[in-house]
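None of the figures in this text is laboratory data; all of them are computed from the coordinates on show. Keep in mind that what you see is a predicted model, and the values were worked out from it rather than measured. Cβ atoms are built from the backbone, for glycine too; each structure is taken alone.
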Structure P
Amino acid sequence: MEELSQDTRNILGLHLPTDPRWVNLAEISLEEILTDHAYCEQKAATTCISLIQRYSSRAELVSSLSPIVTEEWGHFRLVLAELQKRNLKLGKQRRDEYVNALIGFQQKGGDSEGRMLDQLLTMALIEARSCERFKRLSEGLQDTYMQKFYRRFMESEAGHYTLFIELAETYIDRDKVRSRWKEWLEFEAGVMQQMELRGDRIH
């Protein structure tokens, strides 16, 4: 399997790269990949809203995530507009096995700090993997317009990934965050290894 570039590895920390064949499958399933992308952006916005509601006393979190809600919803509208421009339909939302697997790894009991940490790291990991996938699309698609389209999203997701890590370190000991992040990266690599290679999903 192709290795991650050194820059991507350093920035994102992902242990397992996306199989390069995924881009070819995604190009064949453009309506499906755009539909799934639209719902990913929608879910990112609603998850940020949920985090703001859950941790409303955390001023830094609230002020940092508020503009992300607007940005993610703007991304949803951009993808929806792209579907409409191509006379494609926004299909039904599908079960996201990748995200569900990550949620299953979150701390469910114990202290509230640990639960908050896992929620923030889940978001960081989703953004990191999305960034990596958008990078694949921006470099591997044959359509130059779509390459630029996905490069824009790639750059945005990279910024979001670092924000969630920084928010975790704002409220929780940095060593604890880094230790748990390593566990998350190892778990996510295992999830990716077991998942079927499909071109109709962002994750």
Structure Q
Amino acid sequence: MLGLKLPTDPRWVNIVEKNIEDILTDHAYCEQKATSTAISLIVSFPEYTELVQEMVALVKEEISHFKMVHDKILENGWLLGRDRKDDYVIQLLTFFPKGGSRTTQLVHRLLYAALIEARSCERFRLLSEELEDKELAEFYRKLMVSEANHYTMFLGFARQYGDRKEVDIKWNELLEFEAQIMKDLSKKETIHG
């Protein structure tokens, strides 16, 4: 369903299990960035009423996810650590050239967002199936469902606002590019890294 070309190496879960505090901190910042992305789309493209309405709902959902993850951190007696650069997203954002029409810029941003949500969904599924901590596994199973909905929403908007055939070509090219990025990742205690 997600269309990802390279699945996460299941051994990544072993790294996560040894670094739960780090993964939760990274995850909290991912939720915060997802909130910021939704706000940025509202600010940048206010004329797309349907998109704005969905992004308002997404802001509420993503900030509630941030709170859920932050609560998990506090339950364990930890504090939210500092944000670290996200190598995955940094590399991913090099795919599309800067500039172009407003519609092109919107479609590119929607495709990036769709892919990030798809990869998060795939990672959350893996955590929900493989983590030894069953409570944390169930936590990630619930979040996995949300990520899948976000992925399909962003991809749907890209197809709605752009030329469907062009969007599908760009999407497949982006998936191939992302698979190349993933070959060097899955070695860190981060959601995407």
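One of P, Q was used to compute mean count of other Cβ atoms within 10 Å over residues 96-103, and the result was 16.4. Which label is that?
That value comes from structure P.
Ranked on mean count of other Cβ atoms within 10 Å over residues 72-79, which label among P, Q comes first with the largest value?
Top value of mean count of other Cβ atoms within 10 Å over residues 72-79 goes to structure P.
The value 1.09 for Rg/Rh (Cα atoms, Kirkwood Rh), for residues 56-119 alone was derived from one model only; which of P, Q is it?
Q
Please state which of the structures P, Q yields 0.9 when distance in nm of label points 7 Å out along Cα→Cβ at positions 16 and 144 is computed from it.
Clearly, the read-out refers to Q.
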